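These are the structures, in structure tokens.
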Structure P
Amino acid sequence: MSENGSAGLEAYRARAEAWKLPIGSALDEILSGGVESGIITQIYGPPGVGKTNLCLLYTVSAVRRGKRAVFIDTEGGRSLERLMQIAGDDYERVMERAYFYEASTFEEQCFLVENIEQVMDENFGLVVLDSAVSLYRLDRDDDTASMLNRALSRQMAKLMAIARRFNLPVIITNQVYSAMNGSGAEPIAGDVLRYWSKAILEITRRGEVREVILRRHRSLPEGLRARFVITERGIADVE
């Protein structure tokens, strides 16, 4: 034991300075610069509202800033076709510097999250899980709920550890359900994912216009908003 009585304990010191990943839209403004490294940012909303578009924009942005990225797709969507539109002339570069994985079962999702660290190094600047709950939702019932919640929590713990170890942003997307009490749409696995998400964004839609609402942040005021429409090459701000 040391002279001051501490058993080799050292005071906390930040390992690396936090940084933010922007996408060049009003969304950067409500996040004070972009999605933050070292934490999990959750984006939730109904189907077709633009969650995957934002994830792809962040992936392209990371590569354009000299980083590598991991993108885990659990919805079997056409992410790569949309990526080609968003990345434009940078498509080949993005494909070379980003690892895209697809999970078709919740078990596969667990395996990917648990093992992606093996392919990563200090050159990586983003991890995306799109979505965290689509496969979880398929397997969940009264008998499996507790087990699946524990598995989902372990995934989030792993992603948080990766965010901290590599000092990078982790983005997860989440779906919604209609609350029985009439309070509107609520995120699935709300308690589990809310616990691990230090920043939470909700996306709503009215016609072609989407609105992003900051629902939670450790250092920014809740309720900040930005509006956008989806375009061929990504998104465009709406006043």
Structure Q
Amino acid sequence: MTESCRDNQPVMLFSGVTKVYPLPAGDVVALDGVSFRVERGEFISVMGPSGSGKSTLLNLMGCLDTPTAGEIFISGTRIGDMSDTDLTSLRRDRIGFIFQYFNLFPLLNIIENVTFPLMLKTGQGVDPERGREVLRAVQLEESLFTHTPTEISGGQQQRVAIARALINNPEILLCDEPTGNLDSKTGAGIMDLITDLNTKGTTIIMVTHDPHLAEYSDRTIRIVDGRIEA
């Protein structure tokens, strides 16, 4: 698909998506006929109580899992038609992930953590200047670039995680409780950063249980018992 055609498609489309987990005690329907679309450049929050299907939805949005029924499209491409190799490339190149628990490599320094996805993409060494550029964009002090994750604060680690998510210029940024492990002041700074990324064109989809965080988004998708509330 050409870039112009891709730009005319919703960045994400779910059509009648169902996810069933077969268990010895009986099947568990985690998602039940979910349909929604996300336009390019939107900031969407996904809310719902524990066990509502948020995590399953996030895994499907990130192409980390496949639906039992229904169809998922990323920028007009049906992921059901993609090979495992193509899905791996899609996750690496077009979707960025930000998690509550940072998930940084403790033995790598900050530059190495940020540039690791780029190294996976190119299969060779990368110019550390690209990592520095992205770290400056998330407002991390340059004096910290050669530190390891255990030598910096939680808020600084989350900025590194965001920089890592941005290194391959993703179309979509998936955020799973991005401030859940931070104090309120640091969390507000991270949300300001995510909002700024959105104003610059990145599509943001954020899973959260916090209604205050949801106020940063353009609209909220509410999910209960595996279904989207009207």
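We did not get these values from a lab; they are worked out from the coordinates using the rules stated. Predicted model only: the values in this text are computed from it and were never measured. Cβ atoms are built from the backbone, for glycine too; each structure is taken alone.
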Quiz prompt | Highest-scoring label, criterion being distance in nm of label points 7 Å out along Cα→Cβ at positions 141 and 189, among P, Q | solution = P
Quiz item: Which one of P, Q has FRET efficiency 1/(1 + (r/R0)^6) of positions 69 and 213 (r between Cβ atoms, R0 = 30 Å, to 0.05), as calculated from the coordinates, equal to 0.45?
Solution: Q
Quiz prompt | FRET efficiency 1/(1 + (r/R0)^6) of positions 61 and 205 (r between Cβ atoms, R0 = 25 Å, to 0.05) from the coordinates reads 0.65; which among P, Q | solution = P
Quiz item: One of P, Q was used to calculate distance in nm of label points 7 Å out along Cα→Cβ at positions 21 and 197, giving 1.7; which?
Solution: P
